[in-house]
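Where a number appears in this text, it was derived from the coordinates with a stated rule and is not lab data. Keep in mind the model is a prediction, meaning the values are calculated, not measured.
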Structure I
Amino acid sequence: MKKHFYTHLIEIKPIEHVLNKGLSHKHEVDELIHIALNTIHHQVIEVILDELSDDKDKEIFLTLIETDDHDKIWVFLIEKITNIENKVAIAIKKFGTELELDICDFIEIKK
């Protein structure tokens with residue numbers, strides 16, 4: 001898993017556990033986790049861009065993402081967006097919960 005500035009907010013084990021119960025091939029589990037992490041990444045970026053009102057701030061943020069300097073990214077975001085870490089954590093948690101429910105539904109359908 002590639003480290004991002006928000007990686008410490010991701011709890012992938014519950015999703016992995018549910019996938020392992022429903023899928024028999026490790027490569028399928030790994031591929032779906034990869035897709036989930038990519039989706040989380042896009043959702044986090046979307047949350048942040050929605051919260052940044054100034055186009056210049058959006059540009060600065062996207063430039064910081066390219067540098068992969070996690071500390072600078074958080075410093076910038078904390079300065080610009082109230083409760084940003086909480087907002088990102090909520091978006092990640094919401095996606096994880098929805099994904100777990102979808103996987104459980106799929107596993108039940110498959111049986």
Structure II
Amino acid sequence: MKVIRPSSLLGWFFALFLFNVLDIATTLPVYESNPVTLYLWGRMGIFFSAWVKIGLVMLFGILSFVAKKVATPQEWEFTKKVFHGVLIILVVYYAFVVAINLRLILLSALR
């Protein structure tokens with residue numbers, strides 16, 4: 001029986017980083033409905049808030065790298081599965097958000 005292994009975490013981190021940047025680039029402040037984002041924009045500004053958001057993705061990547069270095073091979077197998085699952089959920093979420101943002105941009109351009 002062949003065991004299917006999850007793909008490299010690096011590819012998923014790259015996809016998450018890309019979708020995160022695309023989310024920032026395609027967000028229209030007029031249509032933002034997330035109260036946490038609106039609060040952060042009011043307190044820190046949109047530009048600095050975007051850098052914090054990108055920094056959190058990088059911090060998650062660093063956490064994964066450190067976990068790989070300190071974990072035993074058996075622990076890393078489980079930890080890798082956890083990181084892989086979280087990354088899939090985040091990439092799908094941000095892909096959905098970017099799709100909604102692009103739809104809003106298209107609809108606002110047609111008006």
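Tell me which of I, II gives -0.55 when you compute log10 I(q)/I(0) by the Debye sum over Cα atoms at q = 0.13 Å⁻¹. Derived from I, not from the others.
Here relative contact order in percent (Cα under 8 Å, 6 or more apart) has been calculated and equals 42, so which of I, II was it run on?
Working: I: 42; II: 52.
Of the structures listed, the value fits I.
If helix-only ellipticity at 222 nm (-39500 (n - 2.57) for each DSSP H run of 4 or more, over all residues; to 500) is computed to be -28500, which of I, II is the source? Matching structure: II.
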